[in-house]
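Values in this text are rule-based calculations from the coordinates and carry no lab data. No experiment lies behind these values; they were computed from the predicted model shown.
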Structure I
Amino acid sequence: MANLLPTAGSIINLALKMAGVLGIGQTAQAEDANDALTVMNMMLAQWQRKRWLVYSLDDVSFAPTGATSYTVGVGG
């Protein structure tokens with residue numbers, strides 16, 4: 001089964017497509033992807049500092065089993 005979790009690269013490519021920067025079947029060049037990753041990290045850091053910008057925060061507790069990944073919530 002393919003990995004269904006989005007990566008930073010897939011999120012960046014989708015965002016650039018939605019913004020009209022990339023066309024269907026195109027991917028960002030390395031320099032553009034690095035710039036977008038920097039902006040994404042800045043946005044996440046801002047969300048971490050200003051919690052009121054985040055629509056919903058949910059704390060989830062679980063017992064680790066040693067698995068390499070876990071799914072959370074309905075449908076993962």
Structure II
Amino acid sequence: MIPLTIFFFVISAVASGYQDWASIQIFGNAKLVWLRLFFAYRHGMPSPDLIGKLFSRFNPIKFNGCFMQWVNSI
């Protein structure tokens with residue numbers, strides 16, 4: 001399971017136009033002060049490799065369905 005803190009910053013980065021794990025980590029480091037308004041991020045941002053490994057566990061079809069359902073609900 002992906003920790004909510006990582007999921008939050010990855011979704012924030014993707015919504016801001018970042019498309020690969022390395023640039024998503026750069027976004028996280030650049031926006032760390034803002035991200036800490038929501039979560040502590042005591043250890044900073046995870047490596048691009050770790051982000052990729054966590055998200056590789058997702059079933060993309062199921063994730064897309066759940067994400068779209070969530071977006072449509074708000």
Structure III
Amino acid sequence: MQANKAIDAHGFHERKDQLRNTNPGTIFSGDLKTGRLDMGGMLGWDKPHRDVFRSFLNHPNLIPYLHLLVGEG
């Protein structure tokens with residue numbers, strides 16, 4: 001619920017040009033006209049909106065998966 005409220009308050013932002021982060025011809029390339037939508041900067045949003053996302057980073061059940069994705073430390 002907290003995450004939904006934070007997203008509703010800030011919304012998604014369209015990333016264009018080099019920030020689009022896809023290569024033409026890939027499954028993620030979309031229509032090559034619009035950029036991808038993301039919530040870049042959510043860890044730096046004002047309180048209380050950032051807190052729920054920061055809590056995901058040290059949740060005991062998620063840490064093993066984070067280590068697999070990005071490595072330990």
*Suppose you compute helix-only ellipticity at 222 nm (-39500 (n - 2.57) for each DSSP H run of 4 or more, over all residues; to 500) for every structure in I, II, III: which one lands on -19500?*
II
_Say we calculate volume of the Cα convex hull per residue in Å³ for every structure; which of I, II, III gives the highest result?_
I
